[in-house]
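The following blocks contain the structures, represented as structure tokens.
Read the figures in this text as sums done on the coordinates, not as results from a lab. Not measured: the values here are computed from a predicted model. Cβ atoms are built from the backbone, for glycine too; each structure is taken alone.
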Structure 1
Amino acid sequence: MEFREVVRARRMTRDFSSAPIDPSVLERCVEIAGRSPSAGKTSGWHLVVLESDEVPRYWDIALPRAKRGTFAFPGLLAAPFLALVLADPRDYLVRYSEPDKSATGLGDDLGAWPAPYWTIDAAFATMTLLHALEDEGLGALFFAHAEESALRREFGVPDEVVFLGTLCAGHRVEGGARPGRSAARPGRSAGDIIHRGRW
């Protein structure tokens, strides 16, 4: 697809079949996402990939069975691929302590950073990954997780690592789940977004 078509076609998917995804497709999508902008080419984003038996372990923590009866998107649980999307600020201290970046002082203390570029970079990469999955004809959803502390323990995520959310992907079930609550909300135009010269 042309880039414009990919961007216009991409939607958050909430109803999946359980059919597996070819691992080479996922690897290709992650490699494309790795081309996203990153401060100092640090690329301090990480994915803890959950497949097969690991997927039910995730849902047993994030959405226990007792709560599933009223869950609006049961087809979400069929997605064969989940990834915990993470950013490691420590990678940025290491990178900015290297000779070509040390003069910035940003390798000394995370508090010296004017913005949390580890989170920004991970968000860039996640958006690129969503577009890459769309280009492969797959559905995907990025969502805020629940029970973060328990997920960290279960999947070995260190406390120092920023947990952005969860991404799931798979083959869409067309016409299955109802759209999300915000689906009908109109998008902002370029005129709403652009401020020329000042706010």
Structure 2
Amino acid sequence: MNVIVIPEDKPNDELILKPLIEAMLRDLGKASARVEVCKPDPTGWEGVKEWDHLVQILQDFPIAHLFILCVDRDGHEERRQILDDLEERAKKILQYPRRCFLAEHAWQEVEVWALAGIDWKLRPQWSWEAIRSERDAKEPYFKPIVRDRGLINEPHGGRRILGAQAARNYARVRQNCPEVLVLEDRIRDWIAATAQR
């Protein structure tokens, strides 16, 4: 299985998303899946949601079976509907279930998925609910963890190390981030649909 992950921000998001998606696929019995993270151009929410841009990515990877667009929610309630609309449009192009495009938003940022799989209790007043509800969780939560662990000078702000640690604790990520479990279930449904063809 060939999987293309479309991040909002490469390389930062790649260092968290790639190991987590690989861990998810292992849990789904697809340990041999090849996961590649593409470099969107333009980047950011406004760039990656552009339909013409996404169509180009779908065409650039003709042997990919599964495309996963992962963006930050950033507190925008309407984001889920936009992602749903993109999925519906992509279904027609990819001839679902032969090929599949799924889109998910990290609540509220991809860095929260990394925090979900590591020990984040740095300050007594921190709570998981506060981390999940913070629109810009990188600054008050992720970056202090990076500083505390001496990763501030690591490439991409410690994301490679913390992303790998989170992936090793994937069960905690899916338990703490319902949207991750939803994405996993949707991939499982697609795998089942392809098996019935």
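Numbers at a glance
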quantity: Highest-scoring label, criterion being FRET efficiency 1/(1 + (r/R0)^6) of positions 92 and 132 (r between Cβ atoms, R0 = 30 Å, to 0.05), among 1, 2; calculated: 1
quantity: Entry that produces -9500 once helix-only ellipticity at 222 nm (-39500 (n - 2.57) for each DSSP H run of 4 or more, over all residues; to 500) is calculated, selected from 1, 2; calculated: 1
quantity: When mean count of other Cβ atoms within 10 Å over residues 84-91 is computed for each of 1, 2, the largest belongs to; calculated: 1
quantity: Among 1, 2, which structure scores highest (criterion: Cα Rg over 2.2 N^0.38 Å, for residues 76-163 alone); calculated: 2
quantity: Structure from which 2.1 was derived, distance in nm of label points 7 Å out along Cα→Cβ at positions 20 and 68, options 1, 2; calculated: 1
quantity: Test item: distance in nm of label points 7 Å out along Cα→Cβ at positions 108 and 156 calculated as 2.3, pick one of 1, 2; calculated: 2
quantity: Test item: log10 I(q)/I(0) by the Debye sum over Cα atoms at q = 0.10 Å⁻¹ calculated as -0.39, pick one of 1, 2; calculated: 2
quantity: Source structure (of 1, 2) for Cα extents along the principal axes in Å, for residues 124-187 alone, computed value 38, 25, 24; calculated: 1
quantity: Structure from which 25 was derived, relative contact order in percent (Cα under 8 Å, 6 or more apart), options 1, 2; calculated: 2
